[in-house]
Structure 1
Amino acid sequence: MIEITLPDGTVKTYEKGVTPMDVARDISEGLARNVISAKFDDVTVETVTPLKKDGKLVLFTWNDDEGKKAFWHSSSHVVAQAIEELYPGVKLTIGPAIENGFYYDIDFGEHSISEKDFPRIEQRALEIARGKHPYQMREVSKKDALEYYKKQGNEYKVELISALEDGTITFCDHDTFTDLCRGGHIPNTGFIKALKLLSVAGAYWRGDEKNPQLTRVYGISFPKQKDLTEYLALLEEAKKRDHRKLGKELELFTFSQKVGQGLPLWLPKGAALRERLEQFLKKAQKKAGYEMVISPHIGQKELYVTSGHYAKYGEDSFQPIRTPKEDEEFLLKPMNCPHHCEIYNARPFSYRELPKRYAEFGTVYRYEQSGELHGLTRVRGFTQDDAHIFCTQDQLDQEFKNVIDLSLYVLGSLGFENFTAQVSVRDPEKPEKYIGSVDNWEKAEQAIINAAEEKGLKYVVVPGEAAFYGPKLDFMVKDALGRNWQLGTIQVDYNLPERFDLTYKGSDNELHRPVMIHRAPFGSMERFVALLLEHSGGNFPLWLTPQQAILLPVSEKHEKYAEKVLKSLENHEIRALVDNRNETVGKKIREAEMNKIPFMLIVGENEEAKGTLSVRRHGGEDLGEISLEAFTDLVQKEINSTLKSF
């Protein structure tokens with residue numbers, strides 16, 4: 001007999017060889033109908049995997065992220081089978097689940113594929129799914145696995161298998177299809193009731209530009225047709241909110257091939273919006289005791305060797321800049337933190353002077369692969385709202401909580417109310433990914449968990465997502481379309497202070513090592529503006545929007561009154577302009593709606609005589625005729641309601 005522990009702590013006794021599905025059926029038939037995957041002692045298993053020892057079992061349904069992951073990974077097998085049948089001779093590589101759906105990277109050889117081919121692939125995939133074919137895992141020796149794929153002429157699978165240890169290799173079979181796979185599937189293909197291919201893109205094998213280019217087929221699937229219909233409606237809304245489309249329409253930013261890929265150019269309206277975001281955070285930072293610093297865009301290569309960034313990110317950086325001096329090399333700055341360490345090192349500090357909080361809107365550069373660049377969310381040059389706090393061990397807890405407060409203020413003032421805090425810690429199985437002692441890592445991880453609990457944050461702990469030099473707390477925000485984004489990060493670091501030999505003189509007159517906190521509430525200005533655009537659909541909070549009102553004179557003779565009103569609005573710090581083009585008021589309103597201007601102020605003979613405005617809100621709401629004073633009060637109240645106090 002073996003003992004199975006369930007997530008609620010219940011312990012059940014079963015005969016050795018019981019499967020997760022047997023356990024689900026023992027709990028309830030309803031649960032058994034809905035269980036689609038499982039984990040045993042934190043290892044993904046099939047619902048039919050025999051359990052042979054005591055352990056902890058977690059059962060997943062479609063409502064769980066792990067359940068969706070198994071569902072979408074299983075669907076990638078079905079799509080791969082359909083493509084193999086329809087395009088003989090293709091070579092499959094990898095087909096993982098992703099945040100929304102799955103993809104499969106395929107070498108199509110002589111074949112080509114486009115979106116017009118999607119319907120027949122989908123039709124065949126759904127025919128396969130309706131067969132209710134069970135997913136069956138089997139162990140295969142390394143010799144047999146290599147022989148199988150060598151016969152197929154699939155050099156990609158051969159390369160994958162060559163890196164695996166004998167005894168750890170498994171294949172997954174369903175219907176007539178076989179694939180190299182680690183596992184994690186739904187019970188059978190029949191669970192897949194709705195499936196849609198979404199796009200195709202190029203992808204280099206293993207993400208390396210030197211390797212062959214493959215075709216990446218993206219798709220998504222659901223247990224009900226209704227779910228797919230709702231998702232596709234959401235996708236259409238996402239297209240309307242695409243920050244690249246809105247950024248062009250609202251004249252915020254652009255890109256130029258002559259300037260270079262991944263290097264955004266901010267247009268006047270976008271630059272003004274960025275400036276307001278910066279001033280908003282600078283004001284809050286000043287209240288919180290931060291001091292602004294400025295560091296150069298380049299640094300000696302040795303600086304990043306000392307910090308460890310060169311060893312970890314050297315391949316993803318721009319190539320070193322060599323000077324006329326022999327053996328002298330500089331790098332475009334990939335991170336601000338090494339520079340801030342040297343700012344701290346400029347003079348000795350006493351414990352009485354700590355904490356020191358240095359903040360900078362610092363532009364950094366990283367050579368992202370061209371295939372991974374995407375609008376403002378993935379660029380090669382971006383500005384971080386970076387700050388680094390140097391404090392004593394005793395100050396760490398309070399300083400970390402203070403940064404949480406600042407991050408919550410930023411998110412709340414910009415309409416991001418729905419979020420989860422993610423505590424990112426080491427992967428204990430891969431110690432080579434990190435620098436520093438285990439003791440320092442344990443202290444840093446516990447400090448973050450303690451602060452999250454004391455602030456009452458809803459948080460999850462995720463192994464393997466820490467930075468190489470320390471654990472972190474990330475704010476995972478859900479936007480208006482239900483998508484999750486990482487916005488803002490706080491990291492505890494014991495390692496860089498050691499690498500840069502940072503010290504302060506303690507009350508005992510001895511030198512001690514400070515603790516370092518890295519923080520960036522926006523993350524990067526580029527990515528934050530992109531996500532804010534998509535979250536708001538371009539309807540920014542009133543305090544932030546580039547243009548808060550537009551004056552629409554009914555005819556040329558009312559332009560003087562419009563200019564008079566404009567000056568009054570500017571005196572009240574309301575951003576407005578006059579549209580005095582020779583167009584109808586109706587056309588001007590339509591264009592103001594497209595430009596997402598919050599208020600349209602129509603002025604004609606009646607308004608001029610009374611000293612009033614006819615106010616129309618973006619979206620069509622008519623606020624009627626009101627006085628200029630009433631309008632300025634309305635704007636101020638709305639700004640105060642969204643811009644939180646700090």
Structure 2
Amino acid sequence: MAENLQVTDPIEVYEDILEHEDRDTQKFAVALDKTVKGVGNVVMWANVLLVLAIASQVGLRYLLNQNYPKLDEIQWHFYGLVTMVGISYALVTDSHVRVDLLHMQLSRRAQRVIEVLGILTLLVPFIYLMVDQGYDYFYESWRVNERSDSPTGLPARWALKAVIPLSFVLLALAALARLIHDGHALWANLPEEREGKGLRLILWAILGFATVAVALTFLVHTTEEKLVIAMFLTFIALLFTGFPVAWTLAGVGVAFCGIAYLFDNDLMLWTGLEGTLTGLDYLTLGAVVNRVYATMSNAVLVALPMFIFMGLMLDESGVAERLMTSMQRLFGTVRGGLAITVTLIGIILAASTGIIGASVVLLGVLSLPSMVEQKYNNSLATGVVAASGTLGILIPPSIMLVIMADQMALSVGDLFMAAVFPGVIIGGLYLTYIFIIALVKRDVAPVPEGAKAPDWAAVKDVLIAVLPTLALILTVLGSIFAGITTPTEASGIGALGATLLALGYRKLTLRKLINVLKSTFNTTAYIFAIFLGATVFSYVLRELGGDALIEDMIQGTGLGPYGTVFMILFIVFLLGFVLDWIEITLIVLPLMRPIVNGLGLDIPGFGAIDEPALLWFVILVAVTLQTSFLTPPVGFALFYLKGVCPPQIKLTDIYKGIIPFVLLQLTGLMFVFLWPQLATWLPSVAY
């Protein structure tokens with residue numbers, strides 16, 4: 001998976017072809033773009049208000065020894081506003097996650113055809129559903145003048161519910177603008193737009209998946225089971241068109257709701273399949289609106305934009321550059337010293353940001369030119385950068401762990417503590433491998449010419465660079481582990497601390513603050529959009545009996561409790577080759593909860609953890625999903641890295657370089673599998 005790193009400005013993109021088009025219509029489309037972007041540029045500042053609201057809440061609680069429910073609700077009101085408005089902003093700026101494997105090989109004209117078809121067939125039905133049912137949902141709340149459940153909470157809860165239909169109207173405007181732009185470009189038919197492959201590549205891929213789907217349907221008996229298989233494979237097939245993952249999920253969910261309705265009413269008997277009793281129709285699908293509201297008012301997920309803001313602000317503060325400069329002096333005479341430096345910085349960044357793209361790009365920009373200059377082996381250099389950059393998804397505070405905690409009804413603090421030792425073990429394996437390979441193969445990581453032995457000045461520089469960052473990390477994680485703050489509160493404190501750190505380093509300007517806000521806005525938006533799509537997809541899947549089918553298939557293997565866990569991890573590992581961690585976490589992981597709970601696993605909880613087996617299992621999945629960032633063909637850390645590599649480094653070098661690190665990740669997974677205490681001991685101590 002890879003999300004586009006560049007923001008598309010429709011005015012610049014279409015200036016050269018405007019003469020071929022209806023100027024009035026094109027100006028209308030540009031006006032729509034400006035409207036959506038203008039609203040987004042205002043709403044993104046709510047993230048600053050969110051930081052202040054969280055900091056105020058913590059301060060008032062400890063100063064006045066009182067809780068303020070209004071401040072709690074203000075936080076998730078800001079979160080709901082930012083995420084819902086952000087999905088249209090991300091569409092205008094083309095920032096949604098997509099599978100680029102085949103998409104990037106297509107001509108711009110073919111990409112436009114896919115976008116037009118995708119918007120009309122997948123996105124428009126979803127928008128209509130959410131505007132229509134969302135308005136009814138808001139109107140009912142407004143009619144009864146719904147307010148907070150807490151007597152001291154906020155009045156007019158209907159105001160937040162009004163955001164649902166309004167935000168999808170804004171999304172409709174963004175989609176209309178893209179349709180107009182694409183339609184005019186297709187009509188103009190400029191020669192440069194036809195450079196690249198045509199749609200035949202995509203059609204062959206879809207045909208292949210359709211063949212597999214038909215073959216697999218013979219393995220199951222009921223119509224519902226056949227629909228479940230067809231639904232999964234349709235989703236995966238459409239992913240390879242390059243249409244955004246979020247809207248592919250949502251569109252496939254709506255489409256299969258319609259198909260199930262036809263089967264329920266015996267309108268599909270011509271297929272030779274029996275009718276169904278799913279109960280799915282337009283009104284029952286409208287129930288997802290309530291789930292959307294529950295997601296946008298989820299106090300746990302408020303931590304998501306805050307940890308993203310914290311990581312991006314630390315990147316802007318220049319911490320990584322200071323660490324790279326000082327640590328290079330410290331390890332300058334050690335064989336493989338630069339690779340060790342990159343890994344250590346990766347571990348430090350991992351404990352301060354869960355944004356994989358930012359970490360990989362930053363490490364690549366800072367270290368790859370130096371590694372090439374010092375004649376490092378290209379494969380080792382790229383493998384070290386890619387693997388070190390992905391540690392942030394596992395080592396807390398991690399946005400993946402926040403989402404997993406929400407989906408599996410576990411404590412975020414417990415998951416953070418459970419991930420500490422596995423994350424450190426994998427980082428330690430990286431360092432051990434680099435040290436050994438540099439000694440055994442002296443040409444892959446040579447000592448730079450003229451390197452000087454470290455002195456006390458070098459040690460002092462490292463301490464000056466490391467201590468402020470470590471202090472911030474300890475403040476965030478320590479406050480969670482000590483029970484001083486909730487993970488959501490700690491995320492806000494971390495965001496404020498990262499901002500103060502950037503101010504202290506004199507790196508923070510208004511332009512950089514705006515860049516951080518835009519990146520936070522976009523990143524949160526495309527993750528939340530996948531939440532929306534997965535909500536529709538999962539709802540329809542469950543109504544079709546998909547959870548029961550998967551549970552029966554896994555439990556029917558007869559592998560025993562630990563064999564079943566191993567098989568699930570193997571399936572997750574394979575899914576990581578074609579799916580992003582977000583889709584696996586939102587769709588596949590919740591289906592595993594009843595299966596794991598029913599295995600009767602004897603995992604030590606030390607008398608303090610309620611569900612030690614589930615906690616251990618989630619950490620195993622988290623470690624497994626770390627490999628999804630590195631495994632081709634769609635491991636998006638590879639795409640990020642390729643974008644900043646020097647020209648002499650090829651994609652094949654990157655693929656070769658990540659192989660030993662994927663094996664090291666799997667070794668770390670084996671340690672946690674064999675010794676569950678590595679995941680469960682630390683959370684138990686916190687009690």
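Here, each number is a calculation from the coordinates, and none is a lab measurement. Every value quoted in this text rests on a predicted model; they were computed, and no experiment measured them. Cβ atoms are built from the backbone, for glycine too; each structure is taken alone.
If distance in nm of label points 7 Å out along Cα→Cβ at positions 38 and 278 comes out at 5.7 when worked out from the coordinates, which of 1, 2 was used?
Only structure 1 yields this read-out.
For structures 1, 2, calculate Cα Rg over 2.2 N^0.38 Å and state which one comes out highest.
Once Cα Rg over 2.2 N^0.38 Å is tallied for 1, 2, the winner is 1.
Starting from the value 122: which structure in 1, 2 was volume of the Cα convex hull per residue in Å³, for residues 478-541 alone calculated from?
This value belongs to structure 1.
Quick one: FRET efficiency 1/(1 + (r/R0)^6) of positions 286 and 590 (r between Cβ atoms, R0 = 30 Å, to 0.05) came out at 0.90 when computed from one of 1, 2, so which one is it?
Clearly, the read-out refers to 2.
Thinking of 1, 2, which structure, once helix-only ellipticity at 222 nm (-39500 (n - 2.57) for each DSSP H run of 4 or more, over all residues; to 500) is computed, gives back -23000?
2
If mean count of other Cβ atoms within 10 Å over residues 118-125 computes to 19.4, which of 1, 2 did it come from?
It was calculated from structure 2.
For distance in nm of label points 7 Å out along Cα→Cβ at positions 270 and 454, the calculated result is 7.5, so let me know which of 1, 2 that is.
Of the structures listed, the value fits 2.
Taking relative contact order in percent (Cα under 8 Å, 6 or more apart) as the criterion, which structure among 1, 2 has the greatest value?
2
Here FRET efficiency 1/(1 + (r/R0)^6) of positions 326 and 382 (r between Cβ atoms, R0 = 35 Å, to 0.05) was calculated and came to 0.90; which of the structures 1, 2 was it taken from?
Structure of origin is 2.
I have 0.15 for FRET efficiency 1/(1 + (r/R0)^6) of positions 174 and 310 (r between Cβ atoms, R0 = 35 Å, to 0.05), calculated from one of the structures 1, 2. Which structure is it?
The read-out was computed on structure 1.
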